Each structure stands twice: as C-alpha cells, then as structure tokens.
1. Using the calculated result 2.7 for distance in nm of label points 7 Å out along Cα→Cβ at positions 179 and 411, pick out the matching structure from I, II.
2. Thinking of I, II, which structure, once helix-only ellipticity at 222 nm (-39500 (n - 2.57) for each DSSP H run of 4 or more, over all residues; to 500) is computed, gives back -12500?
3. Which of I, II yields 13.9 for mean count of other Cβ atoms within 10 Å over residues 83-90, as computed?
4. Rg and Dmax of the Cα atoms in Å, for residues 307-434 alone was computed and gave 23.9, 68; which structure, I, II, did it come from?
5. Here distance in nm of label points 7 Å out along Cα→Cβ at positions 235 and 291 has been calculated and equals 4.4, so which of I, II was it run on?
6. When you work out FRET efficiency 1/(1 + (r/R0)^6) of positions 299 and 347 (r between Cβ atoms, R0 = 41 Å, to 0.05) for each of the structures I, II, which one comes out largest?
7. If relative contact order in percent (Cα under 8 Å, 6 or more apart) computes to 14, which of I, II did it come from?
8. Tell me which structure, out of I, II, gives 64, 51, 31 once Cα extents along the principal axes in Å, for residues 187-394 alone is calculated.
Structure I
Amino acid sequence: MLRLILGLIAVLFPFVFMVQAQDLQAVVNINFVADVRLFTVMSAINAGGFDYETAASMHPVRRQVREKLKSLDPLLLQRTHDFYVAHHATGTPEREIARYTSLALLLSDPPRYEIVLPTKDVPAEAREVVGFEQVLPVFYQQGGLEQLWLEVRPQYLAEIEKYKPVVRQAIAQCLQYLRTEARIALNRQIVFIPDLMSPHGISNSRIVNNLYYLVVSPAEDPAINLRNIRHEYLHFVLDPLIEKNGLAIIQQEEALQLLSERPKLLERFQKDRKLLNTESLIEAIQLRIDRPVNVPDQLAQLYAAGNALVYHYYERLQEFEKTSVSFPENLESMIRAFNLKRELQRKDRLAAETEREREKREQEAQQLREKSERLGALEQANVLLQNKHYVEAEKLLLALKQRNAIDPPVLFGLGQIEMQRQRAAAAESYFKSVITHSQAPAWMVAWSRLYLASLFSAMDRLPEARDLLQQVLQAPGDLKGAREEASRRLARLPAS
C-alpha cells in the first residue's frame with residue numbers, strides 16, 4: 001500500500017516527489033552556506049555592545065565567542081563599541097541585525113572585508129553602517145577569528161542540517177501549489193545562511209546580484225521559519241514570471257490609485273510596480289497554502305501593511321485552484337483581471353471598516369481608563385472612610401456618582417457617611433438603592449441590610465429590623481462576615 005501511495009505521488013506531483021526524494025541542491029538552485037563574513041560582522045557588533053537576549057538564552061556559540069572576545073585589545077573594543085553606539089538603531093533587534101546583515105553580504109572574504117559593490121549600488125539599509133567594514137580586518141586578525149571560526153563552524157553546519165527538512169517542505173509546498181516543476185536557473189541562486197550570533201527567532205532576506213539570501217538566527221524548532229523560507233523561495237520562482245509579464249503590469253498603472261493616500265508606499269511602488277504585484281501575490285499564496293482560520297483578519301492586516309493587491313490575487317488564486325493549468329500559464333490572466341472600480345470599492349469598504357474598528361478600540365480604551373480611574377477612586381475613598389475622613393471621601397464618591405448615579409459601591413459608601421452624620425433618611429435611601437440593584441455583590445447587599453437594621457432599631461422599627469437580619473442569615477455565598485454579625489444582632493434585638 002505504501003509503495004502504491006508513493007507511486008501515485010510520483011505520478012501526480014513528480015516535481016514534489018523529486019524534491020522530497022533527492023538532495024535539494026541537485027534539483028533546485030539552493031546553496032547552504034556557513035558564512036564567515038556574517039560570522040565576523042555579527043561577532044564584532046556583539047563585542048561592540050549588541051546585547052539583545054540574556055546570556056542564558058543565547059546560543060552556545062554566541063556565548064563562547066562573546067567570552068573569547070572579552071580579551072581583545074581594549075582600544076579595539078572601544079573603537080568597535082564607539083561605532084556601534086554612534087550608529088545604533090532605536091527600536092527592535094530585527095532592525096539592528098538587518099542593517100549589519102545587509103553589510104556583511106556585500107563584503108569580500110577575509111581578511112580584506114571590502115565592499116564589492118559601487119557606493120551608489122549599496123542598499124540604503126547597509127549605507128547606514130558603512131564604515132564598519134574598516135574595523136573588520138584588524139578585528140579578524142587580533143580576535144583570532146580564523147581559528148575561532150574553525151572551532152564553531154561545525155555547529156553552523158549542524159544548524160544547516162536541522163533546517164534542511166524545513167526548507168525541503170517549504171519548496172515542496174510551493175511547487176505543489178503552483179503546479180510547476182523545480183528548475184535549475186543558471187543565473188540565479190538561493191543562499192541559505194545560519195546566523196548563530198543573533199537572538200533567537202529572527203530571519204532576514206536580501207537579493208544581491210541575483211543571489212537570494214535567506215539568513216536565519218537560532219531556533220529551537222526550525223519550523224518557526226517555514227513561512228519566511230517559503231516567502232523567499234516564492235520570490236525566487238515568481239520574480240522571473242513577473243518579469244516575463246512586465247507588459248501586463250505596465251498596463252496596470254491605475255493600480256497605484258490604491259496607494260494615493262499613502263505617499264511613501266506610492267513612491268516606492270511607482271518605481272517598481274512589479275514588486276507591488278510580487279509581494280501581494282506571495283502573501284496571497286501563503287494564505288492559500290496555510291488556510292488559517294482567520295483569513296479575513298490576515299488579509300486586512302496584509303492590505304494595511306501595503307500589499308494593495310493581496311485581495312485581488314487571493315480571489316484569482318481561488319479561481320486558479322479550480323483549474324488544471326499550471327501557475328505560469330495562468331499568471332498573465334490573473335494580472336489582467338485587475339479591476340480598478342472593484343478594488344476602489346473594496347478600498348472604501350475597508351477604510352470604513354478600519355474606521356469603525358478604530359472607533360471601537362478608542363471606545364474600549366476609554367472604558368478601560370474610566371474603569372481603572374473608578375477602581376482607584378473607590379480604593380482611595382475606602383481608605384478615607386476607614387480613617388474617618390468623611391468629607392474627603394464624600395467628595396470622591398459624589399464625583400463618581402455624577403458619572404453613574406446608581407453605582408452600588410458609591411451608594412454604599414455614601415450611605416455609611418450619612419449614617420455617621422446621623423442623617424437616617426438619606427442613609428436609608430442609599431442602602432435601599434444598593435439592596436435593589438441587580439448588579440450589587442451579595443456581601444454589599446447583606447451589609448446594607450445590616451446598616452438598615454441598625455437604623456430601624458434606633459427608630460424602634462424592630463419588626464423591619466428583624467426581617468432584614470433574617471434575610472442576611474438566609475442569604476447564600478460569602479458575605480464577608482455579615483451573616484455572623486446578623487446572628488449576633490438578632491440575639492441582642494429586643495422582642496417586638
């Protein structure tokens with residue numbers, strides 16, 4: 001039976017079977033690399049002050065290298081630290097790592113570490129830390145990184161082996177969904193690089209001279225990066241297909257109207273409409289492969305992030321799944337199916353939904369603030385009552401009463417103040433309001449009855465007082481001592 005199933009897979013999806021059965025590098029352009037350039041750059045910023053993640057959480061390689069580099073020449077450490085601090089990026093470690101990763105991928109091999117691109121071609125992200133490469137030759141030599149790299153490289157290779165099944169799974173999922181074959185491209189390659197000198201759970205992708213780099217930091221479970229790996233492989237597969245359909249995309253200029261209110265994105269995609277299509281298409285494919293339960297929410301988030309065509313492609317992919325043609329054959333019709341009127345109507349509808357969500361969030365936030373302020377004021381009023389500061393307590397409670405005239409804790413506190421002032425009628429009114437309130441907690445109702453019983457006893461309304469005490473005795477639940485107090489008072493209550 002197992003042989004029959006495998007045979008069917010091989011017939012129905014030969015490209016998937018090939019990826020699963022053979023070495024990846026034999027069927028797709030992917031190269032797994034332990035990269036000494038990245039190791040050197042990340043070691044240097046660790047020595048210079050890159051301290052995200054606690055020592056206990058760091059990968060053993062990172063701890064080992066950081067400890068070794070403590071013995072470097074203090075002047076070199078200071079130089080490295082000064083550069084890192086002067087160019088430090090505020091925000092998340094991902095942003096910091098992204099800049100130095102971009103720089104590392106542009107460098108020549110040790111010991112020279114020179115930027116191999118003309119200055120004008122250096123990506124903006126890497127330009128922010130250009131100059132750091134000048135520290136690296138001395139750092140590499142004085143830090144003994146050649147020997148250190150030999151010591152830790154086996155662990156980088158082990159990390160690669162951990163990731164290979166996940167990479168294989170990602171590629172197989174893409175090829176199966178797209179109904180296309182794995183092809184060897186002579187002019188392009190995916191380069192997979194582990195980075196053990198960074199915090200866990202971070203990945204970076206870059207395209208440099210037709211090299212599709214995917215850099216991943218340590219992960220207890222490599223599957224956490226499955227989606228990122230799939231994203232980069234989809235770029236690798238789709239980029240030439242999008243390029244081939246460039247004319248259809250050029251004729252799709254009206255799509256930029258979807259970004260009319262987002263100037264930064266508009267400027268970016270005006271220069272590269274192909275990228276707008278590619279990113280939206282990739283995100284739509286990811287959703288169709290994963291089939292999450294919250295598709296509407298994820299589509300809305302992707303659209304809000306700038307993937308203006310993600311709904312368009314998501315719907316076209318649903319249609320594609322009903323056909324038997326391959327994705328490359330279907331792509332042009334997907335691109336040409338763009339309808340500006342439909343997408344503008346969708347944009348307006350989403351904007352209205354976003355506004356409603358914003359108003360809802362603001363309302364909820366306001367309610368939370370008011371709830372927090374109320375609880376704080378009630379706690380303060382309770383302390384004041386315990387210390388017999390009745391005037392100050394009354395001010396707080398009356399201010400709360402203006403917001404909610406039937407708030408049980410507020411009425412309960414005011415009733416106690418009126419009792420202390422011997423204003424029986426006012427106190428009676430407050431306590432009766434607590435007793436009849438459906439949301440008042442059982443203990444507060446019980447104590448309100450006790451206070452009323454005291455008032456009625458003082459006014460010789462003994463039957464009413466006895467009835468109230470009996471009600472307390474019969475009340476269920478935790479009454480915070482009210483039941484015991486009612487029992488004592490009943491024993492002392494004169495016969496009517």
Structure II
Amino acid sequence: MSAILHITPHLGGGVGRVLRNYLSYSRDHSEDGHRLACLDYANTTSLAWAAAAGIDLTEHLSRRLPELLEMVAAADLVVIHWWNHPLLFDLLVRHPLPPARVLLWSHVSGHTPPQNFSRALLDYPDLFVVATPYSFEAPAIRRLPRKKQEAKLRLVFSCAGIDHVAQASPQPHAGFRIGYIGTVDYAKMHRDFLQMSAAARIPGVRFVVCGGPSEAAIRQEAREAGIAEKFYFLGQVDNVAQVLSSLDVFGYPLAPGHYGTGEQVLIEALAAGVPPVVLDNGPEGHVVADGVTGMVVQNGREYTAALERLFREPSWRLHLSENARRHARQRFTIAQTAQAWQPLFQEALELPKTPRAWPLKNGGATAAEVFVAALGEEAREFARSLNQEQLQRALAADRRIARKPGLFRNPTRGSVFHYQSFFPDDPHLNLWCGLMRQADGDEASAQMHFRSSHRLLVPSRVKRYLKPARQGAWGGRGQDLENLGALLQQPPLQDLTNRS
C-alpha cells in the first residue's frame with residue numbers, strides 16, 4: 001500500500017470531477033491510500049463527496065505551508081495536478097519541497113501562453129504526465145532532447161468516466177437541437193460561435209448553450225445581432241445526461257490555441273451517442289475520429305456545412321451516433337484512467353526521494369517574478385519589463401505587454417490579472433494590469449493599478465505611464481488627468497484581494 005498525496009490549486013469543475021471519480025474508483029479497486037491537498041478551496045460538491053467517501057481532503061493549504069510540506073515529506077508519492085495557477089506556481093517557485101517522489105499531471109495542453117509548458121516545469125518532477133497526445137507537440141516538449149522525453153514523459157488520458165451518461169437515450173422534441181456544454185467564454189469558445197452557428201440553414205434549429213461564466217454577455221451579443229431566437233442559454237447545468245438526451249448534434253467549436261486536453265464533455269457526448277462537430281485545433285482530434293464518431297472540420301464555413309449535413313442526412317447522423325457510443329465504451333472508462341496510473345506509480349516508487357527547488361538566479365522571487373517563471377521561455381517581454389536598469393528596453397517591452405492578446409487579458413486562466421488578484425501589492429503585476437486596461441480604454445482601472453505600483457517603481461517610469469493617459473496611451477480611449485501631481489501623492493490601494 002502506497003500513501004499518495006494529490007496537490008491541486010483548487011477542487012471543482014472539470015478537473016475536480018476527474019479526480020473525484022478516479023479516487024472513488026481507486027478506493028474500491030486498490031490498496032493505495034490517497035489524500036487531497038487544495039492550495040485554495042474545494043467546492044461544496046467536492047467537500048460532500050470527500051466526507052461520504054472517506055477521502056482525506058484539506059483546503060486552503062497555501063495559508064499553512066508548513067503543514068503541506070509535512071504532508072509532502074510523509075507521502076510515498078506526490079502527484080501535482082498542474083495548470084498555470086498563481087498559488088501553485090508560488091509553491092513551486094518560492095518554496096523548496098522536502099525529499100519526495102513527484103509526478104506532475106498536466107490538465108492543459110501546454111501549447112498556449114500563459115498555460116504553456118517550460119523547460120523548468122518539465123524538469124521539476126520525476127515523471128511529467130500529459131493528458132492528451134497533443135501535448136507531445138507543445139513547443140517546450142519538442143525542444144526537449146529525445147532521451148529526456150523518453151525518460152520523463154508519460155501519458156494518462158484525462159477522463160472522468162462515462163457511467164453517468166452511458167445510458168442516455170434520445171428524447172422526443174420539436175425541431176432540431178444542437179448543444180454546447182462547457183466554458184461559455186471566448187477564452188475557450190470560438191469567437192465566432194454565434195455567427196457560425198446561426199449561419200446554418202436548418203429549419204426550426206435551436207442551439208442549447210450550457211455553462212458560464214460569460215453567458216449573459218454572449219446572450220446579449222446574440223440579441224444585438226438579431227439571432228437571439230435561435231439560442232437557449234441555460235447557464236450551469238447539473239444533469240449533463242438529461243441535456244445530451246435532448247440533442248441531435250453536439251456543436252463544440254473551440255478557440256484556436258485553446259488550453260484544453262481531454263475535453264470531458266466531448267467524451268460524454270460520444271458516450272451518449274450525440275455526434276459532435278469540432279474544429280481541428282489539436283486536442284479534439286484525439287477524441288473525435290473524423291467521419292467515424294463525429295466530424296472534425298477546418299474552419300467556420302466547414303463547421304456550418306457539417307451541421308447542415310447532419311440535419312439533411314439522418315442516416316449519417318445515426319451511423320456516427322452508434323460508432324460514438326461503441327468507441328466511448330471501449331476507450332473512455334474510469335477504469336482505464338486508474339489502470340494507466342498503476343505502472344507509473346510503480347515506476348516512481350523505484351526512484352529515491354529527492355528535494356525540489358525551482359532554479360532561481362537570485363535565490364528569491366517577487367510575485368511578478370513567479371509569473372515570469374511560470375511563462376518560462378514565453379516570458380520575454382515581462383522579463384525585460386522587470387529590469388528597470390535598462391529603462392528604454394523596459395518601456396519598449398511595456399508597449400508590447402499592453403497589447404498582449406487572448407488569455408493574457410482574461411481575469412483568470414493564469415493571466416497577469418489572475419496573479420494580481422492573489423498578490424495585489426506587487427508593483428509590476430499592477431503595472432502590467434494597468435498597461436492592458438489603459439490599452440483597452442479602461443482608464444479608471446488603469447489609474448487604480450498605476451497608483452498601486454508607483455511608489456515601488458522608479459519615479460521617471462511612473463510619470464511616463466501617467467502622462468500618456470492624456471493622449472490615449474497605446475491606442476486606448478485615454479482621458480485627461482485632472483491633477484497629475486495630486487495623483488502621485490496619493491497612497492497606493494491597500495487591498496484588492498476580493499476575488500471569486
């Protein structure tokens with residue numbers, strides 16, 4: 001019997017479901033003992049599950065790091081459930097671990113910053129375990145020497161099982177229903193989701209959209225585009241099987257370069273016999289077999305055409321549905337996930353316990369430096385911005401930071417704003433947030449962040465950032481400052497820690 005400690009930033013949502021189902025199965029089918037250590041919170045579902053299952057779950061350990069380090073030292077194996085989260089990287093970068101055998105399971109594909117792999121991250125554990133074959137194509141892994149890849153990299157497909165949807169059967173309904181379940185936010189969903197869906201020439205079509213957190217804003221977009229009557233936004237749903245039973249097709253177009261891996265909801269659609277249509281972003285093609293269990297398309301025009309074909313050809317839809325059910329039952333069970341871990345545990349147990357420390361040049365790190373460490377080789381502009389001794393180079397980097405695209409502007413997902421929400425007093429995190437807000441035309445938020453950073457940055461640098469606000473810095477809708485001198489005399493904000 002091995003004592004296995006699982007460390008996760010928090011426990012809830014998709015990764016939480018994978019872990020809960022895996023540990024429930026393992027409890028009943030192995031002699032290993034599992035403990036869960038959450039750096040932040042566990043949601044109510046996870047807390048109730050742990051109490052009922054007799055699983056040792058401890059929350060908020062980022063506030064009690066000595067206790068966590070004792071748990072690490074006592075464990076036979078430590079499994080770090082990884083994605084770029086501020087509390088997890090704070091642990092890895094700023095707090096050396098005692099001797100341990102460490103496996104790291106990545107729950108993102110590792111391609112797209114800030115949810116990207118780095119060489120330091122790949123070197124950190126004894127075994128680096130990816131959740132999709134697509135991760136083997138990530139830039140940091142491609143740069144890894146072949147012998148290192150063979151010695152360190154392993155694959156355990158991320159899957160929470162299918163028992164809860166395997167018995168779903170189609171329910172009679174009016175019209176033609178196409179469903180989307182998952183992250184309803186353009187950080188994950190394709191930016192043209194509404195347009196490529198509404199363009200389908202299907203009489204009586206309705207698009208059932210389940211999930212959050214941005215469903216209200218996207219519903220409003222549909223209203224403004226005059227297509228709201230085609231979409232039902234249901235928010236978060238608990239009974240996925242019931243929703244899938246009411247669908248004819250699962251339409252799941254995700255953003256290019258999204259951070260996902262196994263896409264549990266795609267697996268659930270297959271198991272329920274609802275043929276999916278997906279874009280060929282990478283991970284999706286390792287779940288959906290094009291022309292066998294669903295349709296994998298290259299662009300929005302092909303996506304719309306695939307929906308129309310599935311409406312016109314019910315026999316084709318039935319063929320894909322039957323294949324999807326069979327394929328899911330053969331490949332995506334929780335037993336297979338659990339069984340895939342056993343040889344990796346045995347392999348790691350043969351290794352000696354060794355201490356872990358992130359490679360730091362200066363022997364310590366600010367919160368901004370933790371963010372830079374998390375990005376690794378993708379941190380070029382941020383690393384240059386940190387160096388105030390080369391001011392002109394730092395200012396040039398800041399102009400590029402102001403325009404960083406995609407996930408960098410998200411409130412969570414490992415962005416600057418995510419890190420700043422956990423470390424609200426860090427001057428450089430506030431500077432970077434201010435630059436992005438100013439470029440977006442949100443001058444009030446920008447000035448709030450600049451005020452929080454100005455006392456700890458060189459004065460000439462702060463004045464440079466406040467002065468362009470009169471002129472609309474970097475393309476934003478900058479507003480005149482009533483009194484620059486008075487603003488510089490105000491104290492920084494004290495507490496911005498209110499976050500979800």
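Where a number appears in this text, it was derived from the coordinates with a stated rule and is not lab data. Just so you know, these numbers come straight off a predicted model, no measurement behind them. Cβ atoms are built from the backbone, for glycine too; each structure is taken alone.
1. The read-out was computed on structure II.
2. II
3. Going label by label, the one that fits is I.
4. II
5. Only structure II yields this read-out.
6. By FRET efficiency 1/(1 + (r/R0)^6) of positions 299 and 347 (r between Cβ atoms, R0 = 41 Å, to 0.05), the leading structure of I, II is I.
7. II
8. Here the read-out was taken from II.
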